[in-house]
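Please go over the structures that come below.
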Structure I
Amino acid sequence: MAAVGVVRPSAAAEINLSGTGTFKPPSAEQLASLPADLAFTRADLASGQWSFVVRYEDRTSDADSDPYAGRYLGAIRAFRLTVGSTTIEMPVDQAELSVSDGGFGSPHRESIRLEAKSLAPYGALRVGWIQLNQRSRSDDLRGAVGALSSDAMPAPSTIANFAASSPFDRFLQLRIDRPGEARPLLYLSSSRVSVAVDSAVAR
């Protein structure tokens, strides 16, 4: 994975992250069982190709009182996912940038998450660029001992490519759930994604 760093300006800036990659397509049987009104066509899902673009503001305030967890509500200004040849815009009022320096009750795990969700007739669709740094449950990663020194919003290059504990702990995922069903209607996840900082626009 490669990242292009940018200098963080003193004023607030809108940062563009973009990622491209591949995923293992669902089987022919799985594709045939999917409803026709899904956001993506069977051809899109069979392509094994996806990408995303997220635009966020880097000076949004932390809305979480946990000293080791940051929730930057309203930071994400656009969240676009493309699978195959179909692109969808996720609702920004259902999108969140969150940072854990061992917060959220998990002192052995750090994370940076860009996530969004949307409700549709076929179910609840969730998308996320998720990166984890996790150790054994006896290791306390809170504070400077981990990869993050606090729950402050990280630099754009870190949000693009966090120092995860395993290559498989940095992944793009898509999940669709039907109400009342334990198993997802569709679940895709892949670590074969390259994410970079495209630009910063001062505001």
Structure II
Amino acid sequence: MILEYSLTPAQSRAAALAVALLPLAVLALILVHFLLPRAEHHTRVAELMRQRDEYRAILRNAPAWSAEVEQLRGPASRAPAFYRSAQMSAASGQMEAAVTAIINKDQGAIQHNEVEMHDGGADAPQQLRDTVSLTADISALTRILYDMRAARPLLFVASMTVRSDAVFAGPLSAPNRLHVDFVVVAYLQSR
């Protein structure tokens, strides 16, 4: 059985147009398929180049920023990080004076402050240990600990015990005095 099918002139023109446009549509899909990743690549490259230029500008400004940071840090940042072991007795006095100055500046009342040398052995660095007892309120204690953290040569709070005068059943009186015992450690540098 043979089927005959005939198209009207309008249908023939539409079919011819569809057949003519089919290669163009395939070509457009192929171009999109290959050019879209290339466009994403160019976008990514442009972003990386922008970041590179930003980092170069940061590096160009780094010396000026370093100078500003050093100026903000002041002379304390240029102080040595450790006490000199060649002057151990002087280092003990300097450490005791530094801890006393910090506590007095922050309105703490010292009851006991004694520095002793602690030798940890051949492999461990020598330490100066300052056993301190004081009374202060919580805000003064916070300032004391902050100032010890910022001190140069470096001071480390190795242990701390805090007791309060407040009655547990009653309200806190203002200011609540705290009794604080702590050990401050500083290291001796051999050279």
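When percent of Cα pairs over 29 Å apart is computed for each of I, II, which one produces 59? Structure of origin is II. Ranked by mean count of other Cβ atoms within 10 Å over residues 48-55, structures I, II are topped by I, which has the highest value.
For which of I, II does relative contact order in percent (Cα under 8 Å, 6 or more apart), calculated from the coordinates, equal 26? That value comes from structure I.
As an exercise: helix-only ellipticity at 222 nm (-39500 (n - 2.57) for each DSSP H run of 4 or more, over all residues; to 500), calculated from one structure in I, II, equals -18500. Which structure is it? Derived from the structure labelled II. When distance in nm of label points 7 Å out along Cα→Cβ at positions 32 and 176 is calculated for each of structures I, II, structure II gives the greatest result. If mean count of other Cβ atoms within 10 Å over residues 56-63 comes out at 9.8 when worked out from the coordinates, which of I, II was used? So the calculation was done on II. Across the set I, II, mean count of other Cβ atoms within 10 Å over residues 16-23 reaches its highest value in structure I.
Only the coordinates and a few stated rules stand behind these numbers; no lab work does. Remember, predicted model here, so these are calculated numbers, not experimental data. Cβ atoms are built from the backbone, for glycine too; each structure is taken alone.
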